[in-house]
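Just so it is clear, none of the values below were taken in a lab; they were calculated from the coordinates. These numbers were taken from a predicted model, which means no experiment stands behind them. Cβ atoms are built from the backbone, for glycine too; each structure is taken alone.
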Structure I
């Protein structure tokens, strides 16, 4: 099988490439490196023990993307390339719709032109918003609370419409909850550009001295300790879910599945787990809530277990341990190599 991975140099994308390549899948990457390092792909090749083709291409560029499809005959596409910060999306809605919805539309046009109909789409638990019931099932009504979340929801609707119109398409939208951690080798991990928007890389950068303290956005949510609760899932569990989806895409149509552990962890609980792993207390302060955030997002992962024969295998301490190991060995990220 030959698979195109868009955004393959990013956090989840790079781990997905390693997992696929070590399971005899031929991988081709397109990534504009707006929030990733090309060095990640060098390490992917090192870990997999073989080279992969990669192109510095924005998925919104029709001619460049078409050229990649003309050079390679793809069996399927995994689409990660997108902007992904909730808070930033509130400040930059136009850029988020352009990148996330516009990028998907151009990818779909190109796939149709080259008769590639199998797609695994990187969706998000953020589409559920402030759900009435937790844990959250796929049937839970969508209440996206930010432009980022709405772009993911709109993309899912586009994909469902495409599949309803044409039986040549088989699409799985994987709604993963909060991917964290790193590859056990510590050669690849999460290395965002600028100040991190997600909790785990912020924690690791505080621990390694790159940032002064952790900002906890709100302590007045109706949760166990007032801080936001999320379903953190190890990035390797997430990418194993993508491989399972690829292996089960024979039937036409659109399907959405949660990828999560089913276990909620608050910000302060994750901080305590990370403190245990790194061996020292980390400074933090409580600040105002962040626009677009909700109190609790925890998955009901039953459908993925049933349809993909997939379950998460790693716990919160594994996630903290692997993330910390990557940051220790790469204190300034990939550029410190």
Structure II
């Protein structure tokens, strides 16, 4: 039987019984690779709805932000619009339509590993270039990069404080059930000195994959010029505890219940990522809440303009605006991290550095 047809839970059980517990990072990484590799999970008919699917306003404001940065930086050509994990291509389509009015007509690059989603993106933006990772994106010309709900799906590594010190948090078995267990290898050296003295049971979550992405993007910005937006749900400051969760059919489910059939995510540690970017001399424009950023960019005015053109959709537009920006919806939990090349201007929606 083809290995990718075998339920991933069974693959994991065989592996654990044969070689012992696997890391949380391996469990999450392989689960999401299987999950995204064979489906389009977006929209009401899928498992979750992302901001671009909520309203065209989201993509339009991102497009205007990119165009504004490019214009104020001098309109250098060639310019590249790069999106990590572009979903159905909805965000890019809305962004580029809005940005075109200001002369921003970049070469479009999608970093995507799912063939199912590539097929959808090809219909949405047939002129785009596709890449498996950033390494093949052109090195000449500034980059305007957007990553919306991309980092949260990258595998996290969890460390747990035990009576014997810090250990990696692993996934083992009790009968057929997946359970968390502590690894045997001491991991104290992997924990920052200021965080080591924590109560037993404390969990520290890190995401080396997200740090690697931001490190590479920051290097690109420094060398090529440009700016980047990382938009996701997460913390502005580093916190303790596990944030691993799973979503299927618009509901939270047990992360162990259906590996490969549910979207596994974790909250993004934006404070750490900002430091990673600064270590490569990229500018940290700021980290602000989704609601603050969209409000500063004019989502209220954009909503009013849409309502004026389509008054019969007033209620729908109002609900979409509130879903994106209201504090009790996406407005506070979601954050926007802005980065720019050292010589590029400040970005709209971020307070200028003191």
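Please state which of the structures I, II yields 0.05 when FRET efficiency 1/(1 + (r/R0)^6) of positions 56 and 200 (r between Cβ atoms, R0 = 30 Å, to 0.05) is computed from it.
Label of the source structure: II.
From which structure (I, II) was FRET efficiency 1/(1 + (r/R0)^6) of positions 24 and 280 (r between Cβ atoms, R0 = 35 Å, to 0.05) calculated, if the value obtained is 0.25?
Computing FRET efficiency 1/(1 + (r/R0)^6) of positions 24 and 280 (r between Cβ atoms, R0 = 35 Å, to 0.05) on every structure in I, II gives 0.25 only for I.
Among the shown structures I, II, from which was the value 46, 31, 19 of Cα extents along the principal axes in Å, for residues 64-167 alone calculated?
This value belongs to structure I.
Given -0.23 as the derived value for log10 I(q)/I(0) by the Debye sum over Cα atoms at q = 0.06 Å⁻¹, which of the supplied structures I, II does it correspond to?
II
Using the calculated result 4.2 for distance in nm of label points 7 Å out along Cα→Cβ at positions 8 and 272, pick out the matching structure from I, II.
Only one of I, II returns 4.2 for distance in nm of label points 7 Å out along Cα→Cβ at positions 8 and 272, namely I.
Of the structures I, II, report the one carrying the highest value of distance in nm of label points 7 Å out along Cα→Cβ at positions 80 and 152.
Sorting by distance in nm of label points 7 Å out along Cα→Cβ at positions 80 and 152 in descending order puts II first.
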